[in-house]
Structure I
Amino acid sequence: MEKESFEQIMAWHAGPFLAGFKPASLVSFQKSMFHDIDEVLAEYEPCFNCKGISTYKLSQGHRAVMMLFYRRNQLQEDLRQPEARALLQQLGYPDTEVVEELLVLRFMKRA
């Protein structure tokens, strides 16, 4: 049941991303639907990797886990655009195109 629920959530909330129309997608998973969401994600990791999909756990609370699913190359290409760079710099981010650096910095700023 967990596998079916995971796939339904991904199809519903990340369909355009999975189809290649978007470089990234945020998906929230209710913990009440899964015995162990980390285990489910680990099971799909080989499939994600072979399709060039990276995952990043943005936040985790008592009720939900917020995950970012992204295609690194596509997202980095979008971040190279002058408008995106200007916005990130305006928000206090360093001038970098490395997605993972921006994600880590984002959550270090919260602390």
Structure II
Amino acid sequence: MIKDCLTYTIIGCAMKVHNTLGPGFQEIIYQRCLAIELERAGLSFAREPEQKIYYEGIEVGTRRADFVVGNQVVVEIKALTNLEKVHLAQAKNYVIAYRFAKGLLILERKAFNTI
């Protein structure tokens, strides 16, 4: 098996954020922290770059993934209790819209217990 260094590094950055913060924060907090870790790792990335969506050659709108890293990988973060099929479909659509071969869907679980 060939290891993909870019996705390996992105996942490592996401794991550092997860291990440092733990569960329960809003998605935007995880996004901001992942941006810090991607920068520390020396990766080029864009946060929420706008991508045009076309239907039969006609522009019908835009979408924004959380990150595009190295102009190769779409990264979508979800801060949820449970991941649903709709979230996977959204991540797959981003990969198609951005015309990339790879995408990462990262789940940060919300806290289960109340304080």
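The numbers here are math on the coordinates, done by the rules we state, and not lab data. It should be emphasised that the depicted structure is a prediction, and the values quoted were computed from it without experimental measurement. Cβ atoms are built from the backbone, for glycine too; each structure is taken alone.
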**Report entry** Value 58, calculated as percent of Cα pairs over 15 Å apart, for residues 5-68 alone, assigned to which of I, II
**Finding:** II
Query raised in the report: Among the shown structures I, II, from which was the value 27, 17, 11 of semi-axes √(5λ) of the Cα gyration tensor in Å calculated?
Result: I
Report summary line: Taking distance in nm of label points 7 Å out along Cα→Cβ at positions 13 and 29 for each of I, II, the highest value is that of structure II
Query raised in the report: Hey, helix-only ellipticity at 222 nm (-39500 (n - 2.57) for each DSSP H run of 4 or more, over all residues; to 500) derived from one of I, II reads -13000; which structure?
Result: II
